[in-house]
Structure P
Amino acid sequence: MVTIAELRHAPGKSMRAQGDVPVLYIDKRGLFGDREYMWVEGEPHLNVNHKPGTKAGRGRFISQREDPVLTGVTANLEAGGLALSWRDGERLFVPRAADTSANRIPVSLWGWQGEGVDQGDEAARWGEAVLRRRVRLVAISDEVPKYVEDDPALGRVGFSDGYPVTVGSTAAFERINSYLASIGRPAVATDRTRTTIILDGLDVGDDHFFPEDYVGTITIATEAGPLVLERRKACGRCPIPDTDQLTGERKTHVRSALGKLGRTGTHLDTARYGSETEIFWTQNFIMRLRSDMTDDALLKIERSCEVEVTYTARTNWVPTTRA
């Protein structure tokens, strides 16, 4: 029996990781409340931590890769807007700005170029005090949506790196934490991977310690009909899993361990996703919503519920090292 062990979403992109929640909701726009907001550069910035010396242009997204200080920012959706808080307790409520052409500004996220809804000067000043440079806070636009792989047929997404749902497994966390313990390193918390769904009970044999690699589809029964998740792309890991979500301290224990466990490789579909060597952990999924889903329909995913899983004979990436 395969069940959902944990559920997560993140209202603010790359801000402090959120804890496990009992329920997630899906509407026609996708995963409700996930990556609804993000910080972007208010003016060009010379990177120091991530790809040092490269310049991030105005409107470019900001993440913990470059600014681990974002671990001190907590973002929570509240009626009518977003509640921001800093680790010392300073709080700001940001009323959601109207999604109009006058409020939208150009923004970019990796290879995606689009528009975000600027949330005003007060939010910008609050962010500047934290990040020590010119920034703007933007919300996702309903009028100018962001689509998975720029393809409306694959569904809408917030300011995630590319996909609405990331899937991991309890087995994978047990494997990596067992290895970390064997070399005297602390365990990695499940919030580090910002995984939407962590599954328990996956069974692909004793030779596969990261069984989510072999999950093809996940079907979740809801009162409003079934929700089908389909595996799309293996998740290449940046420094965020190595970043303590309370202190912002960064050490390379997690990615180093993944390399030792044979998780270094390239995407199988190099034509679509490139041939760059990455460290893989967890899988990105897309949502296949019913074509007759109404605008007001809301699908509820609950922690501990049983799900139906199909498996594939092989995964979607090719290892370059062996464990």
Structure Q
Amino acid sequence: MTIGLTYDLRSEYLKMGFSEEETAEFDKEDTIEAIENTLHQLGYQTERIGHLKQLVDKLAAGHRWDLVFNICEGMYGIGREAQVPALLDGFNIPYVFSNPLVLALTLDKGLTKRVIRDAGLPTPDFAVVYKITDIETVHLNFPLFVKPLGEGTGKGINSHSIVNNFTELSNTCQALLKTFEQPVLVETFLSGREFTVGITGTGELAATTGTMEILQRENAEKGLYSYSNKENYQSLIDYTALEEEPLKSQCENLALKSYKLLQCEDGGRVDMRMDGAGVLHFLEINPLAGLHPVHSDLPILSRLNGVSYNELMKRIMDSATKKLIRSNK
């Protein structure tokens, strides 16, 4: 079986003039090498495709694959993560990870939280600021947490993200609207412990790979898993496998319910946090979780819980090939 690899290589975008933060979600060469080498070890042949435009060129030239391992984040628009799977759907080429609807929905953190909330799952109260005049319509109790609506990897999250009054709220929202040219999510700040849960599989076959607690050191930006904290996690953050019961089961139950509700496929990661009273809340979900074997959260938390990188990739591919078998019946 030949697996095509679609990805956004960070070095290519840096050469185009994009900044370090703009390309924060894109992959380095060693990530692609790790994925490709592991797929070879699992018995698959591979062909590197690259980003969306390179995929378009290869499709136009007649290239086809049995399955595409897609980790493209895309560059423009709230549907950017959905572009590659939508194109592959148009050519009836199956792929690993979620479909265009799921990827477009979950990139919009506000819409995702509406689905979660409507299903009765706990998530912080929130508002979405689309333009400067919307700031005055935010009626939530301070402190609040403010971040771009459709970014990951901690982009746009820094020491100004926790706001304690209207002036701080206005200043942070205006800065994010200008910098990221997209809406801003404002939600009740949760002051408790923070966790992330890894999941592989699809539907009723989905299962967790473990839960990890995110602990900040004294020199980290306080109260948030910021872009700086993530980029410099080795000196600012401690990761530990969560074994404490019943908390571990509560985290994994909320994660699985969220993952299945949003119909994610093959693998992903769910982030959550406690409020001051110790109540666990859904924060966001990442259906295209990073896959660097050393530095990405999903491989880290899986490894801490006894799931090696090879085993993680095997579980992802087993899920994807089961979908492939069903689609061929």
Structure R
Amino acid sequence: MSDSSYNVTLGRIISEFKLEELNYVPGSHDIEIKTADINRPGLQLAGFYEYFGPDRIQLIGTVEMAYLASLSYEQRYESLKAFFSHKFPCVIIARGKQPFPEMVELATAYGIPLLRTHEETSRFASYLILYLNVELAPRITMHGVLVEVYGEGVLMLGESGVGKSETALELVKRGHRLVADDVVEIRKVSNRTLVGSSPDIIRHFIEIRGVGIIDVKNLYGVGAVKMTENINLVVHMELWDTKKQYDRLGINDEYTEILGLKIPSLTIPVRPGRNLAIIIEVAAMNHRQKKMGYNAAKVLNERVMQEIERNSMRNSNN
């Protein structure tokens, strides 16, 4: 299941970044932020409002404050009045700068929260945009297991009872980390990246049939779990079908599409006697090698083709 519209409340942002509230606006913590874009309003304070996005958080730094300080009181008041009349979600002053009294007065009059951080302007902007990109990202919930294996996020998919949770538990015992079991929340944080996590209520729990629910963090320690992980590889686990032909060489790349992104994938048949944890480890390492430019299947294929070509040349010479 997925949704197409997400928001984050201003109260959560204030709490996350420990922002100082410089005025009182009733209901300010319930204001909804719906875009990850933020705005440095230098041009707006100078009077240019074309292409202005009133849905964006406004971030004021040293340059904007210096410009306002260069104006007379009357000019500054009119500039700020025009600015606050556009009814954006909030203003954040960076570097701990002291707001002008008329700035506090007008922000309060127009019902706009005025906040402050002591972080550097550019650094704070980067942190805030990254946070909003994650919180507002398109997302989907999938039935599966997400683990980190040798630094690669491996999403295991398959029918219930195929052995995903048992494989994840064995991987944890072998030193890898669990991110999510049974339900994986996947967010598209950029046009190239998917990030998976677990719902809060079941985070770091695994269900093992015949045993029940186990707490991985308490059993194996905090080093055995992780809050989030990029999804680099999808492994489809299915019961072995004797009538189906499985890829034995891995020359052809396969992909699984999630939220419009194509993620490299494999199909692993499951049957008694196969050590799935070791197979997942090898799959993760092999995927890393491919990203580094080495594909063992293609190297072997090239050697075979070269040998065929040499034999063909010998036969023609004879």
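Using relative contact order in percent (Cα under 8 Å, 6 or more apart) as the calculated read-out, with 14 as its value, let me know the right label among P, Q, R. Source structure for this number: R. I have 4.0 for distance in nm of label points 7 Å out along Cα→Cβ at positions 36 and 300, calculated from one of the structures P, Q, R. Which structure is it? The value was obtained from structure R.
Any read-out appearing in this document is the output of simple, stated calculations on the displayed coordinates, not a laboratory observation. In this text the structure is predicted, and so the values were computed from the model without any measurement. Cβ atoms are built from the backbone, for glycine too; each structure is taken alone.
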